[in-house]
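Asks: Take a look at the structures below.
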Structure P
Amino acid sequence: MKQLENKVVIVTGASSGIGYAAAKLFAHEGAKLVVSARRQVQLDRLVSEIATKGGQAVAHAGDIREEGTAQALVELAVGKFGGLDAAFNNAGQLGEMGETPEISLNGWRDTLETNLTSAFLGAKYQIPAMLARGVDGQRSGALLFTSSFVGTTVGMPGMAAYAAGKSGLNGLMRVLAAEYGPKGIRANSLLPGGTDTDAAAVVAHTPEIEEFVRGLHALKRIATPEEIARTALFLLSDAASFITGQAILADGGVSINRT
């Protein structure tokens with residue numbers, strides 16, 4: 001039995017990195033996918049790859065900061081596949097970086113809208129669809145948000161807006177878990193460590209910085225997107241049926257390492 005057999009799942013930020021790897025893994029595990037990001041070409045490539053291997057996926061390009069995008073993704077899931085079982089609200093950005101007094105108000109707002117408000121909008125439309133999918137209030141659905149160890153277990157200089165948005169996700173997640181646990185919806189956050197993505201390359205932009213970042217982790221390396229995707233798969237699957245309200249670290253030990 002595949003772990004997401006016949007589950008309908010939304011994945012945002014699916015055009016690259018963790019979202020791209022997760023979408024392919026979810027499809028392999030039997031999910032019917034609605035994938036989203038801003039870049040249509042990359043989404044089309046993802047849908048084609050999934051279809052080539054016998055999976056089912058449809059794409060919707062849009063800005064996750066817009067309420068209309070969140071609504072459209074759910075409508076697509078219901079219209080194309082008949083409902084919604086789970087959502088991996090993964091899209092985000094590093095945003096404007098620098099010493100806190102130097103961050104512009106527009107940069108602050110844009111980062112929070114991308115990393116936090118988008119998750120609120122996603123849940124706003126995903127939850128009613130999941131409730132409609134449930135049976136007798138049981139296992140109505142699962143929400144997963146990509147947060148970060150930054151702002152949760154450590155403070156990284158120059159990343160105030162990013163840290164605020166990602167730590168805010170954990171608060172939102174816990175409220176959703178408490179509000180909708182009685183109705184069968186689980187909510188959790190996934191907190192990756194350093195991962196080999198385009199966003200990570202912006203931070204580790206020299207060999208010296210890349211080596212430093214690897215050294216921050218107890219495992220002395222950074223993750224592949226596929227490794228993080230496997231944790232996302234677990235948290236959305238019935239294998240995690242009694243896990244809710246948790247900020248799950250998949251961080252290679254960066255939160256506990258002092259060597």
Structure Q
Amino acid sequence: MHDVQRLTPNGIVRYREWLEKGAQGTAPLHLLFGEASEPLGTTATIGRRAFASRLELGEYLVERLGALPVGQLRFDAGVWDWLSLYYIEVLAPRAPDGSRGMKQSYRYTLELKNRLWSRHVLRMSWMAVVDHGEAARVMLALPITKQSEVLEQLAGQQEAFGAKAVVEAADRLYWAPGSGTLKKGAQGKGPGTPRRLVRFMRQFRRTYDPPSMTVEQLLASLPKEFERWLKTPRDLRNAPADEVYQSAAPL
């Protein structure tokens with residue numbers, strides 16, 4: 001186990017330079033301890049381990065970082081960059097040729113502009129569990145190296161992610177109880193999918209205040225196209241072909 005620390009401004013620059021150069025070869029783990037990092041003042045310990053899903057990752061981080069002030073932690077780039085580097089072999093495992101198959105660097109380093117923070121793997125996994133508890137499963141029940149359409153849509157819009165009733169409604173609509181997975185078609189773009197839910201919420205909030213509503217009130221306000229999603233997976237066995245499950249996209 002190790003005490004969580006924070007990368008210094010210089011440490012952040014050096015870590016991000018490594019990412020921008022393609023994150024080749026051995027990760028600069030020496031930045032985690034020493035002159036490139038600094039203690040937090042409050043003890044929080046973590047250990048290196050594998051995670052079966054982003055949900056498991058988020059739950060672990062919530063447990064281990066519980067001593068840290070949530071409001072401060074949300075926007076502490078030094079902590080999230082330190083944690084991302086600490087878990088880089090989990091977030092982006094190295095292939096035999098030394099490559100990591102990484103895409104955008106903001107998945108592994110916290111950018112606080114243009115809502116790019118919503119793409120940060122560790123922070124969003126932690127924040128979804130902190131803010132939404134059990135309902136976070138609808139966004140996070142996928143492998144560490146994957147990004148789902150549900151997460152992309154809900155996390156990308158503050159009016160959706162910031163309202164508990166909206167995320168709880170998404171959980172009711174797209175989660176298949178007892179299966180541990182999303183309902184078939186929930187990763188698509190057709191009627192009643194998360195993309196349509198977020199679009200509806202943009203219009204709905206012009207007249208109503210979703211954060212003040214219960215999930216039952218919100219579900220009752222949804223257009224007819226969402227009705228089929230409230231049915232059980234067994235009821236969906238005759239779903240149209242264009243709504244079959246689509247695999248989560250790689251990061």
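Asks: Thinking of P, Q, which structure, once distance in nm of label points 7 Å out along Cα→Cβ at positions 34 and 66 is computed, gives back 3.4?
Replies: Details: P: 1.6; Q: 3.4.
Answer for the origin of the read-out: Q.
Asks: A value of -13500 was computed for helix-only ellipticity at 222 nm (-39500 (n - 2.57) for each DSSP H run of 4 or more, over all residues; to 500); which of P, Q is the source structure?
Replies: Details: P: -13500; Q: -10500.
Going label by label, the one that fits is P.
Asks: Still on this structure: Work out which structure the value 12.1 belongs to, where mean count of other Cβ atoms within 10 Å over residues 42-49 was derived from one of P, Q.
Replies: Numbers: P: 17.2; Q: 12.1.
Clearly, the read-out refers to Q.
Asks: Right, something else. Work out the source of 0.96 here, i.e. which of P, Q gives that when Rg/Rh (Cα atoms, Kirkwood Rh) is computed. If you can, show how the numbers build up before the last one.
Replies: On the way: P: 0.96; Q: 1.00.
This value belongs to structure P.
Every number here is computed from the coordinates shown, using simple stated rules; none is lab data. Everything numeric here is computed off the predicted structure, so don't read it as measured data. Cβ atoms are built from the backbone, for glycine too; each structure is taken alone.
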